[in-house]
1. Tell me which structure, out of 1, 2, gives 0.25 once FRET efficiency 1/(1 + (r/R0)^6) of positions 79 and 159 (r between Cβ atoms, R0 = 30 Å, to 0.05) is calculated.
2. When distance in nm of label points 7 Å out along Cα→Cβ at positions 63 and 119 is compared over structures 1, 2, which one is greatest?
3. Can you spot which of 1, 2 the value 19.5 was calculated from, given it is Kirkwood radius over Cα pairs in Å?
4. Match the computed value 3.6 of distance in nm of label points 7 Å out along Cα→Cβ at positions 87 and 183 to one of the structures 1, 2, and report its label.
5. Quick check: 3.0 is what I get for distance in nm of label points 7 Å out along Cα→Cβ at positions 71 and 239, calculated from one of 1, 2. Which structure matches?
6. To test your reading of the models, identify which of 1, 2 gives -23500 for helix-only ellipticity at 222 nm (-39500 (n - 2.57) for each DSSP H run of 4 or more, over all residues; to 500) when calculated.
7. For which of 1, 2 does distance in nm of label points 7 Å out along Cα→Cβ at positions 111 and 223, calculated from the coordinates, equal 3.1?
8. Suppose relative contact order in percent (Cα under 8 Å, 6 or more apart) works out to 20; of 1, 2, which structure was it derived from?
Structure 1
């Protein structure tokens, strides 16, 4: 059984869970807050001469700092738990597919949902811009040019900075039968990592994977983003390798 078949199998198993609903709800959270604010308070004049890009920028900054990291922690931990929940590990490992294919397919499935999150979040934010256009026609929101390149680069940076976290959570999701432990560790580390950079201004924040999301969402850390991206990629490779070695050697009883 090749990797493509294994990946397709993981997608089918995911469709039987609430993962896609969780993805869409999480992606819509900040756009919904922005929409409520527009409907109740109107469109802020602080959006200035570039309201369309300001809406996308403000929305994605809040998403990238809080909602997206928490989503990656949750989805990266919960999806590997499917086999524990259904007691199907023996069935999966007895099937004609290698452990490497199982491992990679599960990791790719997580990142498929992460990409769905990013695309859905931008679509929901665009709907907010449409509402803002009709609520405040004087701003001509939809008549403004959208900086698609900056939007893409910002999304790519946020995605890459969280590769390390997704790899760590994926390993813990496979390692622990109880999802509460890895989720709790992940959320605690995210909170600590945010404080480490924003409050303590620690120089060690750039080495702590759960701090990386801060660097890609605040302009004052823009100069450090390239270093953070490479560090995140390095951590991702390291923890995927360690995770696979652990997964290959361990005998899973259920």
Structure 2
């Protein structure tokens, strides 16, 4: 089973790039973030023509998560158990695998209220996983985490250390999730530097100069991680005309 995660950064504008990628890459499941589309505007019919059922939860101009699947989905839940964060969290089950697709807050600046909210959001997500799931289950946490875990995951770790997205407090949060049981599937298959999923629009020739960050992830429980066959970053969509500032991360599992 091939699963991908992709921050599409505006569903309506990015649909041509996304649809072409779906035809070429043919993932069984695609987790999307930052769709920025109200539910009534989500192109579910167009995705159905491409062979995908979809579940989604969005709002105008901000946030938004969705899952496309060529396989049957069940046990769909939007948001946390208390009903909050419905445009940042969505859970589905596909072929016996529980997939939690998240769009983590960006955090803006370490001294801002938004950064405090980001850390609180990760704490709430941790409690969600700890209370509702087991590290022994087939569980995949996918999405734009808005955190680069290690120095190898950013183009300039010395300069960027302490900024939102590469702050020690955020990296500590991801280590906590790993201690709980999650495995970074991409790093199981590729430990090389210079591999990123995000290049800021504002950086002049950022893609060409590879001024990137690896902030999009597929984290799996050990039971699922050992079924992973390979994982890779597909930079094609980031090089397309009118692209997202992110690109897809893909993994295959033998299930």
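1. Details: 1: 0.95; 2: 0.25.
Structure 2 accounts for this read-out.
2. On the way: 1: 1.3; 2: 2.1.
Of structures 1, 2, the maximum of distance in nm of label points 7 Å out along Cα→Cβ at positions 63 and 119 occurs in 2.
3. Values: 1: 19.5; 2: 18.1.
Computed on structure 1.
4. On the way: 1: 2.2; 2: 3.6.
Attributed to the structure labelled 2.
5. Details: 1: 1.8; 2: 3.0.
Of the options listed, only 2 reproduces it.
6. Values: 1: -23500; 2: -7500.
The read-out comes from structure 1.
7. Working: 1: 3.1; 2: 4.7.
Checking each candidate, the match is 1.
8. Working: 1: 28; 2: 20.
Clearly, the read-out refers to 2.
FYI, it's all coordinate maths here, none of it is from the lab. These figures come from a predicted structure and were not determined experimentally. Cβ atoms are built from the backbone, for glycine too; each structure is taken alone.
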